[in-house]
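The next part holds the structures, each set out as structure tokens.
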Structure 1
């Protein structure tokens with residue numbers, strides 16, 4: 001399992017490509033992105049995203065709040081769905097975030113690997 005920016009060209013070793021952003025990436029066609037799954041319930045709420053990107057956003061606090069959101073039934077089911085995909089073969093989490101290591105994808109990756 002790995003994380004890649006959705007703007008990078010698809011690779012044959014990506015396996016199942018899972019977009020983990022709530023919004024479709026700007027300027028990218030669905031054909032070019034080659035996304036296999038898009039579980040929107042797995043993404044942080046708009047309120048949490050706004051808080052994190054605001055003046056008081058802190059990554060550790062964001063991660064704690066996001067994990068709390070992921071405990072909700074719909075999000076937990078989406079997380080389990082991605083875990084099932086990962087057990088079946090390689091998956092690549094895709095994001096438009098410029099710094100995936102400081103985004104929700106880092107939290108997802110930790111939860112999926114742990």
Structure 2
């Protein structure tokens with residue numbers, strides 16, 4: 001069983017997937033920084049100086065004297081994550097499109 005596991009790990013697909021996951025995690029950090037440091041301030045300015053990630057609907061206000069925490073729907077953070085997802089997918093789309101174009105154009109190149 002250990003030998004089969006070593007063979008499985010040594011296959012190219014598993015290694016490619018591992019590299020892809022690591023690159024994806026690093027890219028996710030880049031997109032998060034882009035959103036937090038560039039897009040959110042612009043959106044906040046556009047909606048009247050509000051911190052976009054702090055947008056929420058308070059269902060029950062906090063009561064510090066009773067030790068009750070605020071209950072709120074934090075839709076601003078959710079929208080921020082949706083925008084991050086869309087930015088990530090757009091960039092991945094552009095990368096795949098460019099890779100396919102390069103691959104396709106190389107297949108049409110005259111052979112010597």
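No lab work stands behind these numbers, since they all come straight from the coordinates. Keep in mind that what you see is a predicted model, and the values were worked out from it rather than measured. Cβ atoms are built from the backbone, for glycine too; each structure is taken alone.
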In terms of relative contact order in percent (Cα under 8 Å, 6 or more apart), which of structures 1, 2 is highest?
-> 1
Mean count of other Cβ atoms within 10 Å over residues 13-20 computed as 19.1: which structure among 1, 2?
-> 1
For which of 1, 2 does P(r) over Cα pairs in 10 Å bins from 0, in percent, calculated from the coordinates, equal 11, 23, 22, 20, 13, 8, 2, 1, 0?
-> 2
For mean count of other Cβ atoms within 10 Å over residues 21-28, structure among 1, 2 ranking highest is 1
Cα extents along the principal axes in Å, for residues 37-76 alone from the coordinates reads 39, 16, 15; which among 1, 2 | 2
For -22000 (helix-only ellipticity at 222 nm (-39500 (n - 2.57) for each DSSP H run of 4 or more, over all residues; to 500), calculated) the corresponding structure among 1, 2 | 2
Structures 1, 2 compared on distance in nm of label points 7 Å out along Cα→Cβ at positions 5 and 69: the greatest is 2
Name the one structure among 1, 2 that mean count of other Cβ atoms within 10 Å over residues 53-60 of 9.2 was derived from.
-> 1
